[in-house]
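As structure tokens, here come the structures.
Each reported figure results from applying straightforward, stated rules to the coordinates on display, with no laboratory input. Every value quoted in this text rests on a predicted model; they were computed, and no experiment measured them. Cβ atoms are built from the backbone, for glycine too; each structure is taken alone.
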Structure I
Amino acid sequence: METPETKRWQIYPKAPDAFVDNLRPLHPVLIQVLYNRGLVEPEAVAGILESTGALTNPFKLVGVSEAVRLIRRIVTEDGLIVIYGDYDVDGVTAVAVLVETLRAMGARVESYIPSREDEGYGLNPDAIRKLALDKARLLITVDCGIRSLDEVALARKLGMRLIITDHHHVGAALPYADAVINPRQPGNPPEVHELAGVGVAFKLAQALIRTNSRVPLPTTQRELSEDDLLDLVALGTVADMVDLLKENHTLVARGLERINAGRRPGLSALLREAGIRPGSVTTRTISFALAPRLNAAGRIDEAMIALNLLLAPDMAAAVPLAQELDKLNEKRREIASAVRETAYEIVMAEGKLPPLIFAASETFPAGVVGLAANRLLDEFYRPAVVVSVEAEYSKGSARSIPEFHITEALDRLDGLLVRHGGHAAAAGFTVVTSRLEELHARLLELAAEAVGDRILVPTLAVDAEVPLGELSWELYEALERLQPFGFGNQVPVLVSRCVKVLNARAVGGEGRHLKLYVADRSGKSWDAIAFRQGHWAGRVPGWIDVAYLLEKNEWNERTTLQLNVQDLHPAGETEDWR
């Protein structure tokens with residue numbers, strides 16, 4: 001009987017005895033997880049367990065002081081300030097942060113978010129010319145602009161002043177702007193290196209608020225606290241999948257408190273449409289309920305709908321916008337599903353899997369190619385590039401694996417691309433359509449060079465081995481102290497060896513999931529669920545090694561502990577390394 005494909009388990013080395021002793025009486029598994037996350041200093045441990053980490057002084061970021069001085073001068077001169085952002089949740093929340101801050105200061109401020117379909121990512125010449133005609137004095141970018149050297153030069157030539165705030169990887173040269181704020185620039189504190197675009201915008205907003213509290217501008221219309229903005233920061237930070245450690249952990253923890261307090265009408269309306277109970281919002285809620293609805297606007301319509309919702313003054317204004325986003329999200333799901341199916345057929349038609357998956361079609365809307373690339377990566381564990389092909393220019397989205405830094409690869413192909421940007425695991429680009437095949441060939445070469453002869457198998461990072469009989473509510477509550485969970489601070493993965501399978505069956509639509517009942521040698525049994533692993537049905541061995549998340553399951557007014565199975569192997573056959 002053939003065994004379904006499994007992951008490679010990478011088990012963290014055990015924490016040193018001295019480290020464990022220093023953190024007693026914390027639960028030993030929690031101590032191990034803290035060590036795995038690199039949280040070894042007392043301040044770092046206290047910061048994540050109590051969410052009390054101090055926020056970095058915004059004026060320590062390169063470019064912030066210059067930006068504050070310029071903004072205050074433009075405000076006093078009643079000059080038009082335009083916030084130019086990206087169309088995803090990170091970009092939209094970043095725009096909202098600065099618009100709300102500048103309005104409180106009495107600035108004349110407008111926002112500009114390009115159309116994903118018509119304009120693509122980042123600054124573009126047509127938009128800059130339009131803003132110049134609109135007499136914009138100052139252009140502030142959020143979540144974009146760090147690689148837009150030509151566009152920034154054009155804006156300067158047309159008489160605009162510029163402040164670039166971005167968090168994407170810095171290119172060989174910086175744009176010639178009045179101020180550039182990017183945590184990846186040399187000279188910035190390490191605590192802020194992983195800020196999302198909204199986090200960078202928040203640092204500028206912090207500096208403006210603090211300066212205005214000391215020396216108020218005569219234009220100031222109302223007081224605004226830094227805490228007023230943290231719900232927006234939490235939304236964008238979680239949605240952009242940056243590491244939820246250091247400053248990001250504190251920002252998201254405090255932002256979730258504000259979301260659950262129901263202070264922002266737009267979010268309250270969106271939660272109601274999503275059927276989410278007020279006060280129960282977690283990072284998972286953001287990732288799977290709020291972010292997809294906010295993203296739907298930029299994917300298949302205009303991102304301004306999402307921005308208007310976030311800035312809505314009351315429920316009367318917010319509810320219709322939330323309802324519109326909910327409908328757009330349903331439409332987005334239908335479109336994305338069709339694109340994924342077509343992309344899958346393109347890949348399967350090639351026969352042997354190449355080191356990089358590339359699917360391009362005139363039928364792919366630009367707004368959902370990233371979703372399709374994500375699904376292909378999950379399906380095949382290969383870097384995946386999906387492209388919306390148009391007559392003159394094509395827009396692509398890429399998702400990648402740890403073995404292949406996609407943005408560095410695109411950097412090496414800079415002469416082929418009109419524009420591009422991103423991170424190690426995700427990127428976007430625009431290419432002249434006539435050079436699409438050339439781009440495909442070059443990316444295949446680079447992926448083959450990076451991967452070599454290695455067999456590409458997903459790796460599952462395991463935090464600790466725990467005998468099944470030692471699972472308890474005490475352990476669950478200890479690990480919950482690491483909340484909020486997210487990218488870089490994932491829910492801890494535990495492994496139990498030699499677990500007896502009492503029962504295993506496929507459940508859910510088309511048997512997509514696997515329901516198990518397992519026991520330790522003492523006979524104590526546990527419920528377990530393996531989502532999207534229904535292919536194991538009928539093939540589960542009698543004894544297994546199982547990797548899982550320890551979760552609380554509430555069903556029929558009964559609360560129990562449950563294993564959320566991430567992977568399983570026949571007992572004694574697990575391949576891992578330490």
Structure II
Amino acid sequence: MNLPLRSIAALVAVLGAVPALAVAAPRPTAAPHGALPVRATVPPPAPTPLLPAVPKVAPGYQAPSVAPTSADIVGVTAQPFVALTLPDAIGMALLKNPNLAVSSANRRVASYQVVQVKGAFDVRFEIEPSVSHAIAPPQNPFFAGPGYGNIVTNTQSLSGGLSGVTVNGSTYDVTLSQSRQDNNEVFNGFNPAYPTALSVSLTQPLLKDAGMNDLKRQYKLAIVGADTSTQATLVDASNTIAQVEDTYWDLVAAWRNVAIQEDALRQAIAQQQSNVRLAKRGAAAPIDAVESSTQVANFQDDVFSALQSVATLQNTLKSEIVDNPGDPIWRANIVPTSPVLQLPKAPSLPTLVADAMRSRPEVREAEDAVAQAQIAAAYAKNQSLPQVDLQANYTTNGFAGYPNVFGPPFNALTGGLTPPAYTQGGMAQSYNTLWNFKFPAYSVGLVLTQPIGAHTAKGLRGQARQEARIAAVEMRGTRQRIVFEARNALQSYQSALARLYAARQARIAAEAVYASELRKFHDGASTTFLVLQRQVELDQDRGRELQAQTDLNKAVVELERTSGAILKDNGVDLQHLGAQALGRPAGASKE
């Protein structure tokens with residue numbers, strides 16, 4: 001078609017104006033927020049880096065030429081596999097876990113320490129029989145034996161009593177004594193004589209050591225310490241159960257990973273065999289067969305790495321559920337058979353924190369620390385008081401004997417008087433005068449003691465204040481840690497759910513892409529490289545899904561541990577923890 005000359009001139013003018021407009025338009029100096037730059041700027045040449053000199057390491061070294069070993073797990077029988085459910089693994093751990101056995105034994109030690117300290121308040125019974133014989137020279141006619149002879153004294157005595165101290169600081173002593181005294185003094189009024197005595201004494205602190213004293217402080221601290229040891233055992237049990245569950249689900253994932261890697265290896269071998277056949281027929285390049293052989297070797301490495309993980313996790317699980325290296329379970333090829341955990345309804349953060357504060361033994365441990373600080377403060381306050389003790393003593397004495405028969409000179413001196421009738425007789429008569437309170441004696445007094453300076457009390461008060469501050473900090477730290485763990489547990493659970501969903505969708509898509517790439521390869525529309533690439537991507541996506549499922553199981557376990565429900569849900573019984581490891585029957589309930 002012929003254009004008019006004027007039209008051609010106008011078209012040329014328009015085309016010439018376009019470059020001018022392009023040159024005149026301003027260049028953007030920066031990209032708008034959230035947008036990509038319009039065009040790239042050529043960077044300057046990278047400078048030559050200054051790298052350190054590398055020494056020759058092990059010159060002449062080369063990897064040894066080795067053959068693959070058998071795909072067996074060391075120390076176990078390859079088959080048959082030994083099924084192990086999660087409840088059975090937890091039950092075995094509660095009975096045989098070495099750490100739990102030691103923790104349970106420490107709890108019993110703490111309970112025995114309470115019994116030991118309580119022994120300070122036991123009633124003490126004492127009995128003391130004795131026999132004595134003494135010969136003394138005569139000093140005058142009145143203090144001499146018959147015929148101005150030696151004085152011979154024989155005494156048989158028996159005393160016994162009860163004594164002790166009460167929790168509130170009172171000390172008491174009750175003593176009953178009797179004796180028979182034979183004395184040949186010519187001027188002795190009774191021979192033999194039978195003295196008896198019943199003595200009761202009491203010392204009661206009125207200020208210092210009243211209500212709170214060192215023995216009572218030790219007793220109360222031992223009780224709190226026993227509870228602390230119990231809570232520590234529960235903490236160990238909670239952590240042990242969580243560790244066993246985590247290891248169990250890791251072992252589930254490890255076995256499934258072996259299956260994934262073996263399946264990938266089989267597919268790689270099939271692909272390699274196909275490429276070899278095509279290369280032999282000239283339908284594919286020989287390098288395609290070599291490339292697929294490389295993939296086979298890589299997947300073989302992945303299979304052995306997966307088996308190594310299974311072996312390591314089996315050993316870890318066995319060490320958590322048994323305490324004896326000779327236990328037959330060490331030779332078992334364990335396969336976990338419990339289904340995937342049921343997903344709980346995720347609680348709200350306030351609910352989870354409240355449950356944890358109510359059920360976690362760590363909170364009780366912190367409360368015990370506060371209680372110990374309060375005991376120390378009460379003792380320090382009491383020791384700041386002056387020592388005022390009330391001392392009371394009451395004694396009733398008994399006496400009886402057989403009167404001596406004096407000669408005429410002595411009768412003349414005494415006017416022929418004889419002892420009262422109620423003092424004449426044997427031991428029975430002596431007790432008669434004892435119980436009839438014929439010869440009582442009593443005393444009451446106060447003893448005041450006040451140290452000058454009171455440095456002990458000052459030190460106790462200062463120490464108690466610091467212990468109270470430490471306990472308060474530990475309590476706040478425990479509460480904060482529980483909130484921290486609750487936040488993380490909920491976040492991990494929610495993230496694990498989302499990650500599992502995403503990983504499953506990615507795996508489904510990767511399977512479809514791999515299948516499509518394989519079909520295209522068979523139709524000659526793809527390459528070995530792309531097929532192998534899709535296979536690697538599928539293997540990775542399967543692994544990510546498997547890891548996401550494992551992380552979700554662990555997140556459920558962490559929710560149970562954080563809330564404190566893991567102990568109740570698994571029926572933890574303190575009486576049976578570590579029973580078999582300690583050599584006690586599993587059903588034994590006695591400490």
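Using mean projected area of the Cα convex hull in nm², for residues 70-213 alone, single out the structure from I, II with the greatest value.
Numbers: I: 8.2; II: 21.7.
Max of mean projected area of the Cα convex hull in nm², for residues 70-213 alone: II.
Taking helix-only ellipticity at 222 nm (-39500 (n - 2.57) for each DSSP H run of 4 or more, over all residues; to 500) from the coordinates of each of I, II, which one would give -12000? Could the numbers behind the result be given before it?
Values: I: -12000; II: -19000.
Traced to structure I.
Looking just at Kirkwood radius over Cα pairs in Å, which of the labels I, II belongs to the structure with the highest value? Walk me through the numbers on the way to the answer.
Values: I: 25.4; II: 35.6.
Largest calculated value belongs to II.
Quick check for you: by volume of the Cα convex hull per residue in Å³, for residues 166-445 alone, which of I, II is greatest? Mind showing how you got there, number by number?
On the way: I: 159; II: 318.
When volume of the Cα convex hull per residue in Å³, for residues 166-445 alone is computed for each of I, II, structure II gives the biggest number.
Highest-scoring entry among I, II, by distance in nm of label points 7 Å out along Cα→Cβ at positions 486 and 518, is II.
As an exercise: mean count of other Cβ atoms within 10 Å over residues 78-85, calculated from one structure in I, II, equals 12.8. Which structure is it? Computing mean count of other Cβ atoms within 10 Å over residues 78-85 on every structure in I, II gives 12.8 only for II.
Given a value of 5.8 for distance in nm of label points 7 Å out along Cα→Cβ at positions 462 and 502, point me to the structure among I, II it was derived from.
Numbers: I: 2.3; II: 5.8.
Here the read-out was taken from II.
Any idea which of I, II comes out highest on relative contact order in percent (Cα under 8 Å, 6 or more apart)? Structure II comes out on top.
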